[in-house]
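Some structures to go through are shown next.
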Structure P
Amino acid sequence: MKTLIFFGSARKNGHTKQMLDVLTDQLDHEFEIIDAYNTHVSPCKDCRFCWHKKNCAIKDDMQEIYKKIEEANNIVFASPMYFHTVTGPLKIIIDRLQVYWASHVRKDKPDHFLRKGAIIMVGGAPDFDIQFDAGNQVLSNVLKDLDSNLIGSVTLSNSDRDSIESKPFLKDELKQLAQKLNIE
């Protein structure tokens, strides 16, 4: 088994990474982290090349990322929320996942989920009802396009004041999420 993790934080040891570390410490299989801030990925040009071939006309780091997605049993997105959604570098990668959305147009979409998916989100603001709604909508839809069944998400709000240490229940939630990812 293999889990592919898309990490969207500029802060290499911030709250998102701390949560991700709890998750990965519990995985009993191989995992790889793609750091969105350290990839060379150009924005989608909406050229619609992917409408005809399961590939992208732009040749950059995404070519390798597509291969890694195909090899993954699980996909995890972990990102702080900047103005209610994922960070810019992660959004550029997500836009290039148009290749998978285009399976509807190409008519080669699998008729069942191929992998499991999970989401980790961190927000600096104090908790409010719709704090993670936009990020969840983006990431859950991307997971569907990646033929991934969303099995859970863990969120940390008020990270300007709180942390995983001040909210220990989050460690339990992350460990439970990892156990779900461990099941074949």
Structure Q
Amino acid sequence: MRIAIVTPYTLLNLGLKHLLQKYFDTTPILYNEISEFFDNAPEQFDAYILFADTIIGYSDFFLPRKSKIILLASEGSHLPETSMTSLDIHESEESLLEKIQQFIEHLDKQSEILPHELSPRETEVLRLVAKGLMNKEIADRLNISINTVLSHRKNLTAKLGIKTVSGLSFYAMMNGYISDIDDK
């Protein structure tokens, strides 16, 4: 299995490399610079380990490969639920190894998971929520009532299990519903 670790943190990269070599018999390729990663045939990898800001900054490349990503987080940072495996860099070695093992075992299966079925109108509402529009603005833009907007938001929360605007925005970015939050 070819794995790319793409973070600017040399010590973190070396630690992950050590764990993967020792316990999973794979030697990942380390990239401290994103430009170096993209200069070396990035599509060749079976899996990617990186932080959310890298995914968001290069969403055109990473979003289609989201099932192949291990998302790194630091203690105290809150990540909304995604279909990606996430690792808190402060977790115990045992916990990290368990999550990496599950990721490796289910890599093929994860790529077959279908996104939640959203209606076309729910998709439109999700995009507008993610872009920061208020309920009234969404209603005006879509020519629907505020109550209808609230119903769609309630359905989104039920289907996705995400209750916050930031969570919905992150979900929309990570699942390709929007490519740039600032694009209004």
Once relative contact order in percent (Cα under 8 Å, 6 or more apart) is calculated for every structure in P, Q, which label goes with the largest value?
P
At a computed 1.7 (distance in nm of label points 7 Å out along Cα→Cβ at positions 118 and 142), which of P, Q:
P
Where is distance in nm of label points 7 Å out along Cα→Cβ at positions 38 and 86 largest, in which of P, Q?
Q
In terms of percent of Cα pairs over 16 Å apart, for residues 102-173 alone, which of structures P, Q is highest?
P
Could you tell me which structure in P, Q was used to calculate distance in nm of label points 7 Å out along Cα→Cβ at positions 6 and 126 as 3.3?
P
Comparing mean projected area of the Cα convex hull in nm² across P, Q, which structure shows the greatest value?
Q
Calculated from one of P, Q, Rg and Dmax of the Cα atoms in Å, for residues 14-61 alone reads 11.7, 33, and the structure in question is Q
Could you figure out which one of P, Q the value -10500 for helix-only ellipticity at 222 nm (-39500 (n - 2.57) for each DSSP H run of 4 or more, over all residues; to 500) was computed from?
P
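Any read-out appearing in this document is the output of simple, stated calculations on the displayed coordinates, not a laboratory observation. All of these numbers come straight from a predicted model, not from anything done at the bench. Cβ atoms are built from the backbone, for glycine too; each structure is taken alone.
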